[in-house]
Structure 1
Amino acid sequence: MSQAFAHEEVVIRRGGRSRLPLIVAIHSRALGPAVGGCRLRHYDSWQDGLADALRLSEAMTYKAAVAGLDFGGGKSVIALDKDTELTADRRRSALEDLGELIASFDGSYRTGPDIGTGPQDMVVLKRFSPYAYCTPEEHGGTGNSGAPTAAGVLAALRAGARHVFGDASCAGRTVVISGYGSVGGGVAAGLAAEGAHVVVSDVERSRKDDALARGYGWVEPDEALSAPADILVPAAVGGVLNDETVPRLAAPLVVGPANNQLTDESVADALAERGIVWVPDYVAGAGGIVYVLSRESEDYGHEAAGKRVEGIGDTVSRVLDVARSTGVTPLRAARQIAERRLAVNGGGDAKAS
């Protein structure tokens, strides 16, 4: 049986300068303008890039809705063929092509950095549209959103710990962080300051020395999910939780910012059957978007935006309380909360098929 097409608008275009496939997927604008980062990466085919854009834009709809933001979900992708060599000139051309495409939405789609792009790339996009967020501070933006994303994960961790262990403090608890990049590093530092025993893992072996120098433990990437722990933090790639990995999990609580952690929604049921509490990734990882939109679109100051990020802890508590009281998974509870907001604002059509 085919699924209904859930997206409001999808534009696929070949860039006039770069000749590369450009994709903008708008899942929903029921709550406001669609937001979602710009991803630039190699795919086996441009169709895989389209699938990425469709999936991630839908996740953005629910991330914004659950977080209480008046924005919808979108995503942009510059899809590179697996054999494409991206020179500096062609990269700039691709960004200029995308900037023109984003400008054509006249503010109804807004973007920021994602995999393969960063604050400097947003400077190029902003030449064409004011709706490119996270440019460096000297260009009027908020720069890298890693720190507020990490702050949101820490708030989510505390709420999850209170739900599972009866105490929000992570002091004395063993936390394994799979992915030691800017967000994972920020989470590690915050947990270590609270007195947690932090163990990290990353496919980049060069990061091991830094981790050990900071007093963290280290576990090899293929052992991270099964390492003994109180809390597991997926902070790298998506698709890490599936029918093969869930039986190996040792931690009773899983909270992390990696996007699309579940390979299929049925994995949420498998986690629940094992008694593992999983906080939906789009809830735990919302700190960056909450902070950036608060600062750059809603004129919040730094402290006020930071308080909104801390509110992710309250959101997680609500999701887990609803899940416990109604007997559904946290994924279903988060979806119900989001769908109620979308329905009230005329977004019934945005409900996932």
Structure 2
Amino acid sequence: MLTERQKLILSAIIYEYTQTAHAVGSKSLQEQLNIKVSSATIRNEMAALESAALIKKLHTSAGRVPSRAGYRYYLDNLMMARVATQQDIALVMQSFRGNFHEIDDLLDESARTLSQLTGATVLILKPERLNIVVSGFRLVPLENQQLIAVLVTNDGKVTSQTFKLPRELAVSSLDSMIKYINDQTNGRPVLEVLQMMQSDELPTQMSRMIKTPAAFLQLFGDVLARSIGDKVHIGGRLNVLDFSDDDQNTKNVKQLLEFLTSAADVRRVATTTAHHVTIKIAKEIDEPLLKSFSLITRAFTVPNQGDGVIALLGPIRMSYARNVLLMDAFGEALSQKMIEYT
């Protein structure tokens, strides 16, 4: 059990180390603390904190820095962080005033903005797209036998892909096949339609309408798969290279950057249903690549789809109170903004 003075000293060490990245000594603490005690007394209190494994001495300095346990004690018992107010949320909403035709565009911009405000790496995931339904499929003719295949799903997402039609085929020759596809797939889950293609149910029927349906079927399948593809919206991806306490070799850097672009990996470490901010430090994240990072997460709601998640990945030596407030404000602002896309 820490005394009030020890709590004050631990908080001061964490604050100064966050600001300067330099080990903190007793004289520095004496100058910044609003208590009348000698340097010797402060050193004794620091010795007690060190015995409790809440601070530690670096080999290169006589000062002390917070330990992982010290940060955790601070976060659980000492940090004074407030919940985002409507005024905070309104300020965040101002950054969403651009014309975002799709949710993906909004989330990309949100990740960039939050990364710029925090200096951290921001990862945003939409709800897993498990119940996405086909709303319509069409072809848009361009010039020189070029067409755009467009698939619309019930969440408002538009997935498109450009392709070139063989010269022996006219666009009009595909009309009956497009009608058949819409008759058979509209209102069905994308996963079910993909299964229909794998079972040859759709290919067999479509082969009666066009002599060489293989390339077109592959195109349709590609667009379908992309419509439910999981994506990480990243802001400040390269910031992580400045955060690690360990020397980064080329192999580790490559693995770390690949990890950040893998939706499955990010979901594994950042999954949360909490609409309040949660913080994991180092080994608490349960991922060796992130053992020298902190991960702050918060869920946001996408109506009729479930919860997405915002994750902020940064150094253990970060301004937690400020970042927690920003994460809370962005999470609530995104939940409110998502209503426009339903």
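Please treat every number below as a calculation from the coordinates, not as lab data. Treat the numbers as computed from the prediction; the structure is a model and nothing was measured. Cβ atoms are built from the backbone, for glycine too; each structure is taken alone.
If you work out distance in nm of label points 7 Å out along Cα→Cβ at positions 6 and 70 for 1, 2, which one comes out largest?
On the way: 1: 2.5; 2: 1.4.
Once distance in nm of label points 7 Å out along Cα→Cβ at positions 6 and 70 is worked out for each structure, 1 has the highest.
Thinking of 1, 2, which structure, once mean projected area of the Cα convex hull in nm² is computed, gives back 17.5? Write out the running numbers ahead of the final one.
Details: 1: 17.5; 2: 21.9.
Label of the source structure: 1.
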Can you rank 1, 2 by distance in nm of label points 7 Å out along Cα→Cβ at positions 286 and 318 and just name the one with the largest value?
2
Which one of 1, 2 has Cα extents along the principal axes in Å, for residues 158-301 alone, as calculated from the coordinates, equal to 46, 38, 32?
1
